[in-house]
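Q: Next come the structures, one after another.
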Structure P
Amino acid sequence: MTIRYAVYFAPGKASGWQSFGAHWLGRSEFDHQPLPLYDLEEITADQLEGLTRVPRRYGFHATLKAPFRLATGIAASELTDRMAKLARLLRPLPLGEMEVVTLGNFVALVPAAAVDGLHALAEACVTELDDLRAPLAAHELSRRLKEPLDARATELLERFGYPHVLERYQMHFTLTGPVTAQDAARVTRVVTTPISVLNKQEPLVLDRLCLFMEPAADSPFLRIADFALGADA
């Protein structure tokens, strides 16, 4: 089976954050329809298309549980049922101000300050759903092991299929693929103002778990379901 699923946080469809992210990346994660890219003074639409090609396939999101295939005998309905149950047990988390940073060789949005409860929420998404996940295929594990991973990251990869989990988790919304330092600086300059406006007008709250699906290998991920946090509260 080639279908993969991922548990992400993505802002509500009607929110300014979702509108910003969708137009920044140039597509809707709901139906894969292309959207006009921003045409900025420092970055043309053609340049932005290149800078955002890698994250465009995944949609505007912050990862909670990285893409995975379902284990043998597990139906997609069991995944959605379990996600709904987990979401009811979790509570919305105000993320505070978001800031534009460079992480390694890409640009991302991250919470400007530590968020109480965020690591516990992300850990729950990893551990409480992991029995539904098929193990990484040999070629996937081999590809991941080519990254510069230390012993703990390798342990997490082998246990959960992804190295950036538990205490290694860092929430971020990816804005670019690999970029030069010059391009990272340009992206930071043009994104900082709209993000500052959104921080003031619409403080971001992690209020849902979102199920994304990759229908076939290397195809764009589609957002297929949202589960509100604390729905039974």
Structure Q
Amino acid sequence: MENEKTLELIQLLQEIASKHGEKAAFSTSFSFEDQVISHYIFTLDLPIKVFTLDTGRIFPETYSVLNSTRERYAKTIQVYFPKTEAVEQLVTSKGASSFYESIDNRIECCFIRKVEPLNRALRNVNCWITGLRSEHSENRQQLSVYEWDEKRNLQKVNPLINWTFEEVKAIIKEFTIPYNVLHDRGFVSIGCQPCTRAIKEGENFRAGRWWWESSEKKECGLHG
């Protein structure tokens, strides 16, 4: 049974589909949040493009949830890879683990493996849907449902920005939506395998990402 927030999510996705059609796209990393949004896009049979970024360094468990999601909904999830030449040049010149050496190196790796493929995925897209929530980090607490992405010149929509973690998990449980089993092992934010770890009790949501860095702001460039 849908509650008020769920009905708002459904209505928002339907409005986006009606206004933008195939010019709307949703980027999924198969997190709890992303699986909720994908569930409604697929079950409502909306024309919104659903895509993911395969950096070449994601967890086997992430591939598993990709496959189980495709099987559950019988829908297409478009996969974008980094450019081969750029990865070859990076690893040849700096080695396979240069991201540990400095923040600049890590940002370079993130750009090649994530940001550039995202930019390609969003070409000819007017509306980009994300699974961001304000609880994720201090940097995201100022975000609203509707944002304008100046870099990419498109509307950005964060349908779950005001949802709590418990509200998201309740939808996963209610509809037995496939999810990444790493969540059951303490992983709350799941990205590339070398750059993600489970968090400890009392740590904030982003503590498991780029865990060797002391910076308060931990972003890869996808969302600023």
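Each reported figure results from applying straightforward, stated rules to the coordinates on display, with no laboratory input. Remember, it's a predicted structure, so these values are computed and weren't measured experimentally. Cβ atoms are built from the backbone, for glycine too; each structure is taken alone.
Q: Consider the structures P, Q: one of them gives 0.80 for FRET efficiency 1/(1 + (r/R0)^6) of positions 124 and 204 (r between Cβ atoms, R0 = 25 Å, to 0.05) as calculated from the coordinates. Say which.
A: Here the read-out was taken from P.
Q: Consider the structures P, Q: one of them gives 34 for relative contact order in percent (Cα under 8 Å, 6 or more apart) as calculated from the coordinates. Say which.
A: For relative contact order in percent (Cα under 8 Å, 6 or more apart), the value 34 is produced by structure P.
Q: Moving to a separate point now. Comparing distance in nm of label points 7 Å out along Cα→Cβ at positions 28 and 196 across structures P, Q, which is largest?
A: Checked P, Q; max of distance in nm of label points 7 Å out along Cα→Cβ at positions 28 and 196 sits with P.
Q: Compare distance in nm of label points 7 Å out along Cα→Cβ at positions 92 and 156 across structures P, Q and report the one with the greatest value.
A: Q
Q: Going by FRET efficiency 1/(1 + (r/R0)^6) of positions 12 and 84 (r between Cβ atoms, R0 = 30 Å, to 0.05), which of structures P, Q comes out largest?
A: Top value of FRET efficiency 1/(1 + (r/R0)^6) of positions 12 and 84 (r between Cβ atoms, R0 = 30 Å, to 0.05), among P, Q, belongs to structure P.
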